[in-house]
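Multiple structures are listed underneath, in structure tokens.
No value in this document is a laboratory result; all are computed from the given coordinates. Here the structure is a predicted model, which means the values were calculated and not measured. Cβ atoms are built from the backbone, for glycine too; each structure is taken alone.
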Structure 1
Amino acid sequence: MKHTDKELQSLKEEISQMWKLVISQLEKTKQSFLNQDIEIAREIASREKRVDAFELKIDCDCENYIALYNPVAIDLRLVLSLIKISSTLERIGDFCEGIARHVVDDDCNTVEPQIIEELQIERIFDVLISMLSDSFVALESENTKTAGKILLKDEEIDTLYHNSLDIIANYLQKNTSHIYCGLKLILLIRKLERIGDHCSNIVEDIVFYIDAKVLKHAKL
């Protein structure tokens, strides 16, 4: 194995470690929110520093690789994709921390459980975890066959998000004393919807690296 190949493998291992950490953060966020578990929420907030550290290191290592080896073609696409993916994973980590802070605040535990069930928040979490896990497998296997299926899941997230606005609006019309918590719930679901968008961005970066195709703005 050439020295440059070893460096690239090292970069891929770093992104894999960061990815697994962010998947774990998202899984813990689901557990924390659905069970209103403040201890797990605090753990999520604490581990966010590790996610930030990963992004800084991967950025630095990728920049050094470009400066030292002047990569071209697929190697350059890989390094550029890893820079963007690490940044996107960091943003997902931020959203997980934001939801964890919502649980730690513990000022909205009066919302009825049936509303949480009607909003299908558990389903949203499950789809997001699936998107993040499937895209991880796509990069590890360097296979983009599942890219379309992953992107379709984001459409389901968008639908659930838009439905949630009507559900919360109707709930607040009948329960005006819960307006503050209803607004916080909208912001929380918006964070989940943004995680879905970021998962889609990661898939686009993987397709760019492996297939040399640009999916961004493809609908336009």
Structure 2
Amino acid sequence: MNESHPPLPANSQPVTLHDGLLGRLRDMIIEGELAPGTRLRERELTEWLGVSRTPLREALKVLAAERLIELTPNRGARIASLTEDEIQHMFELMGAFEALAGRLAATRASEADLLELQAMHLQMRAHYVRKDLPAYFRLNQAIHRRIVAAAGNPMLAQSYDQLAGRIRRPRFLASQWSAQRWAQAIEEHEGIMAALAARDGALLARLLEDHLAHKAEALLKHLPEVPAEAVG
């Protein structure tokens, strides 16, 4: 298990919680720079990121609430592990949320919403062609959140957001570990955009739920390739 932090890039600038510390740590966990099981030592992180302990501790509390890290009294923080049951349960629930969002967005989305989503999709496809997975993934997540917003249901959006942070890492890994799955995902998004443009709520709901199910299948298929200490 990797207990050391990756080297800090030479051009990195000090960050604070408000201008990116939380987002930076979250991206490092999601994109695999900090592997599951890695211990996070406050002294090393404050020196490495150029921040004081107060904003760092605030960021770690948020990441713990998102279940991306585990905080243990007197033992500090560690990158949370993934288990098969957690993955299955998270993707089942997220699939249900997104299916409902798709069914509602098909009738409630404005024409401006549809144009914005189509533009985002084209930009995401460009990232795919360049094989820029981090940029692709960030825009991919923005598209899914935008569909939820277009559903016009604040309670659904709140429930979605509570799970979205926790499921981001396994969603990223599903594409990272499988080039075939990544190619399949971009084609699935083509179908999702077509169903949304046609305002076919039933089809859109099914495509979104299937999209999440396929991600879970790809992730669980490759999970045994990860060292045992990384998956709990």
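To test your reading of the models, identify which of 1, 2 gives 14.5 for mean count of other Cβ atoms within 10 Å over residues 124-131 when calculated.
Numbers: 1: 19.6; 2: 14.5.
Going through each structure in turn, the value belongs to 2.
Consider the structures 1, 2: one of them gives -30000 for helix-only ellipticity at 222 nm (-39500 (n - 2.57) for each DSSP H run of 4 or more, over all residues; to 500) as calculated from the coordinates. Say which. It traces back to 1. Each of the structures 1, 2 was assessed by FRET efficiency 1/(1 + (r/R0)^6) of positions 44 and 156 (r between Cβ atoms, R0 = 30 Å, to 0.05); the largest value belongs to 1. Given a value of 32, 19, 17 for semi-axes √(5λ) of the Cα gyration tensor in Å, calculated from one of 1, 2, which structure does it belong to? Source structure: 2.
Please state which of the structures 1, 2 yields 11.9 when Kirkwood radius over Cα pairs in Å, for residues 140-187 alone is computed from it.
Traced to structure 2.
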